[in-house]
Structure I
Amino acid sequence: MSRRAIILAGGRGTRLRPFTLTIPKPLVPIGERPVLDIVVRQLAAAGFDHITLAISAHTKLIRAFFSDGGEWDVKIDYSVEDRPLSTMAPLTLIRDLPDDFLVMNGDVLTDLDFATFHDRHVDGRRLFTIASHQRQQTIDYGVLHVRKGELIGFEEKPTVPFEVSMGVYMVNRAALSFIPDGRPFGFDDLMRELVSLGRVVNVEPHSGYWMDIGRPDDYETAVADHAAGRFS
């Protein structure tokens, strides 16, 4: 089965400064290789033979690094946006998309089985599938449980679980009809639109490794995780 992936790699990486002052965020190193190099190798190993990198004008270094993908034994091409379009609107610029394709952020490190994630979406004839991960958020205060002005319970700095998007999606081309042309439109906008219209959006929890390196502390954690062999 031929598999297609779109990697969103056009962001400026402002949250990751100073690491991104001279190079695009997807090219920051994790060990000896850029994060996007790791992602492309993972996708190639999972049978994705055509990868489109959605980039912007300021990320020309990415095109110089990957060229046509020959070194990775995959076809790599590029979709260039001339102004920021957020995360979902860049998909409308790509004219040769298949019926179903994987979309992911270019700064995500995970051991998700991309091939199985792809095939379950296709076999289920889904519109949109989100890979999710559970994160724990500690509340840095004592939490009061109050009813009618009286304390009925107390928790000291409780930990609250959240199911979060991993920035990895499977998309059916029909979902593009909900994305307006020519203006920024993000994942959050599309999800609100689909939910408001009663369209089914599937969520697949992933309990393995996942790290978004968008912030300096997360990036440093990912570097340490790689050195410790938690992912390759």
Structure II
Amino acid sequence: MKKLLLGLFAIFNVALAVWCFHLANSAPAEMMQGDEYRIIFYHVPSASVAFLFFAISMAGSIGYLTLHRKNPTLALAWDGWAVSGAEVGIVFCTVVLVTGPLWGYRAWGIWWTWDPRLTTTLLLWLIYVSYLLLRRFAGGAQMHTSSAVLGIFGGIAVPIVYISNRLPGQHPGPVFGGGEGSGMAPVILRPFLWNMFAWMCWGLMVLIVRHQLELRQQKAVAREAERALNA
């Protein structure tokens, strides 16, 4: 049943992606940037999904630290959400760091500047890369605890990245709630919101699959440890 539901969700996501790609390309050109602004349909949704999944990673890390003594099995399930959120979040954050310079070069003529938003986003990406490296190369029982602490630290950094968008710098201010002149024309807002929804659905599908794989890996490790003890 789970495989059937996941398969239907995947088909839905493919159809949604085709529809949203059509909407993004059929929206009118922006008055100042022309067609270059269309990167917003991929850049901003990727950032939103990355922030959400980093928050999920932080929640999973908190769950693990809270339960690892009382209920180790449930704590590992929470740890599964922590590592899954971090991995998928890094993928979307990488999309942000790739599409941002592409957009910046077309709009401003520069690939990168040490703007507060760009710098804090890069630091956030590096924190979660460090998180995954820690899980990959650290050994022993302390690996989960150490990575959980780092996962919480990364989650706390997310609001800092968001707030940095309101500081003076090269990066444009918030599209919504940024003061006078912010917002979108309805003809652009509609495909933008559809793309936000589509990227969120894609991310959730990958997150669920990654979490299921992590649970299977945990069970396999537990079986191997049991066989080693019995031997």
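Structure above, values below:
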item	result
Which entry (I, II) yields the derived value 28 for relative contact order in percent (Cα under 8 Å, 6 or more apart)	II
Of the structures I, II, the one that 71, 41, 26 was derived from, the read-out being Cα extents along the principal axes in Å	II
Among I, II, structure where helix-only ellipticity at 222 nm (-39500 (n - 2.57) for each DSSP H run of 4 or more, over all residues; to 500) as derived comes to -6500	I
Winner on mean count of other Cβ atoms within 10 Å over residues 88-95 once structures I, II are ranked, highest first	II
Parent structure of the calculated result 208, given that volume of the Cα convex hull per residue in Å³, for residues 40-151 alone is the read-out and I, II the choices	I
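Bear in mind these aren't lab numbers, they're just calculated from the coordinates by the rules spelled out. Fair warning: this is a prediction, and the values are worked out from it, not measured in the lab. Cβ atoms are built from the backbone, for glycine too; each structure is taken alone.
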